[in-house]
Structure 1
Amino acid sequence: MSKPTIVSMPGDGIGQTVLPAAIRVLEAAGFQAEYVHADIGWEFWCNEGNPLPDRTIDLLKKHKLGLFGAITSKPKTDAAAELIPELQGKGLVYASPIVRMRQLFSLDVCIRPCRSFKGNPLNFIRRGKGDTIEEPMVDTVIFRQNTEGLYGGVEWTDPPPNVRAALDTHPKFKAFANVPGPELAISTRIFTQNACTRIVSEAFKYAKKFGYKSVTICEKPNVIRETSGMMLETGKRIQKDYPEIQLWDTNIDAQMMWLTKNPEDYGVIVAGNMFGDIVSDGFAGLVGGLGFACSANIGEEVAVFEPTHGSAPKYEKLNPSIVNPMAMVLSACMMLDHIGESEKATKIRDAISAVVIEAKTLPYDMLKLRGGPNAISQGAASTDDVTDAIIAKL
């Protein structure tokens, strides 16, 4: 069997540290692959005006499988100011390369598992009866629609006359009729039936495959009636094919309260782009934070796997590195599952569990230390130390 080729995109900041660490773990687990480096991120925005160069797009088109570290993003004005002089004033507008990648390759299914590791000092705890302390084991998987909604990019400041004229036809727009164009900013939230059907269908398939008893539609249909309503109605329709799985629906605001009240009750959750982003970060906080937050971006042909912790530039130049590589390693495990290497993925997850339970080699976040150059002297393990410990357990 030929080795798969994986497009390796470290990106910015700590992505350049955690992605090589994950590849070391993959190799130690016996996974053999060819890795081809691809350019992405802030350096290429500043020097080329494009944080996702065409050469990287071509590699993903060819190999269809990517591991991605992190990128730095900044507001429009700040981003424009950092372009090299030759590119200044040419009308270039920064766009997140991971958002563009998702849209370009229709990576519409985003999967974000939020699972507790036993013994993790960062696990959520709550007060039980008689002043007891409870530590509910969380096993929730968020399916986030990845390409539409508020992240679709259809927005304006000072909308053009034809857009404004169309908006004027809606009765609710009368409240904004006298707002001057330059003072009016509009971002659209667009859902389509095809995308809703695909994300909800994939959520139910996953729930059936892995034995989850419920799928929850987490939206806001009582207020955002058209888009959230479409997602909920899609859930009701598809659930008829899965009578053994309950369909629940929650409003995003209430869900953020309930996730700290009874998080163990939730199995698979489905949401649009923005609400999925919010609820997945909320659940990630219950299982250890961004150091454990892994994700998959899956399309019909291309799939890219990434941690959700961002580039953390304040930690980029620390030597030795102190960042927790587990989210990146867990993202690599999701890649293994995707390509049929689940046995190796399970081995790696078990090794991480063993490191967590043993509690001898923990990064600064798990020790609840302040991140910075003094973390190592205070007992935190370095990124390399944690990686070595995972490999030792393998």
Structure 2
Amino acid sequence: MKMCKRLLLFAATMLLTAPAWGAETIKVGGIWDLTGVTADVGKPFAEGVQDAIAYINEKGGVNGKKIELLNVDYGYKIPQANAAYKKFVEQNKVVMINGWGTGDTEALKETVAKDKVPYFSASFSGHLTDPAKTPYNFFVGASYSDQIRGFLQHVKNNWKDKSRAPRVAFIYPNHGFGKAPIEAGRQYAKELGIDLVHEEIIPASFQDVTSNLLNMQKKAPDYAYVQTTVSWCAVLLKDARKLGIKTTFFLGNYGMTEALPLLAKDAAEGVYGMATHAAYGENVKGMKLLTDWNKKHPAKESRDTVYVRGWAYGLTWAEGLKIADKNKQLTGEGVKKALETLRNFDTGGLTPPVTYTSSDHRPTTKTTIYVIKGGKMTKVEEQETPRRKEWLGL
């Protein structure tokens, strides 16, 4: 009898001390690249989202409801992304999905619209910003297109030789992510009077790109914009250094990370890049949440701007869930409507303020240019491109 009383007392104590979650949880799908050709940036991004959601749940979740984040590694393979999406929607009944790559996101966009499932991807493809075409697609930060426009604005503003126009080259792999900003870059270079002298297609993964760089070198570009992820950027920069190439290299936001100088060593010095999110540890008000969380939950890997990116994603779409829940519209359609009410949503400086409307899903057009100086990411300037109507979806 005494044993029964003790068990009952223990059970009552556990009920009193357990988190006061409501019976309902909110299921969200997570499609990550943890093992594929973009895992160098896919893994820290996924960890950033997951940690942000763990933090939000620790603080009470979505109006008392716990976010249940379901995780799948798709290895950067479109068929696996399709299969994960189908399971999330048909079996798990998720209210939204956080996905990853450009190729798989663009392959799913029509299905996402038909199913009315808000889909945040880590692809910053400008093709996903026009709600008339992709009404349920979202991301957090300036598009790849606005990044390359920001690069071109910097080139135009800083070019001193009045005897000729600056010469630029684009370097990119022949897949969705690589090609996403290229047409926007072509058009804007022409508008600004910048000579696009060469485009070099590189493999998705490689050990050597010497021959590609020699092809580019023949056209003697003053600047080269590289649209690939940090591991491959590092190989390319080391090969360029060996060849003595004097071109100034600019990298997109998945190339300019704290890992670059660790991987490329001296070849990273003086390399510029576009950043859509603050560097880890940067002096912005929202950073303390991340650093405090990581003190309490230490990780084996060092944190970087891609981890910050994932955290900012989690904060943003969780805000959409809170608004939808408050409106008693916790459905895919209700979450989309809630997100489209966000105006200058503040992530604490982790990213520029985020705004979505029913006619424009560009969250911001502002990027920050960094340069690797003394082995560290160092701010150069901010670039904000015009929010032109004809650029929506490009």
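Of note:
- Each of structures 1, 2 was scored by distance in nm of label points 7 Å out along Cα→Cβ at positions 188 and 380; the highest score is held by 1.
- Test item: FRET efficiency 1/(1 + (r/R0)^6) of positions 52 and 124 (r between Cβ atoms, R0 = 25 Å, to 0.05) calculated as 0.85, pick one of 1, 2: 2
- Which entry (1, 2) yields the derived value 4.1 for distance in nm of label points 7 Å out along Cα→Cβ at positions 204 and 292: 2
No value in this document is a laboratory result; all are computed from the given coordinates. As the structure is a computational prediction, the values presented were derived from the model and not from experiment. Cβ atoms are built from the backbone, for glycine too; each structure is taken alone.
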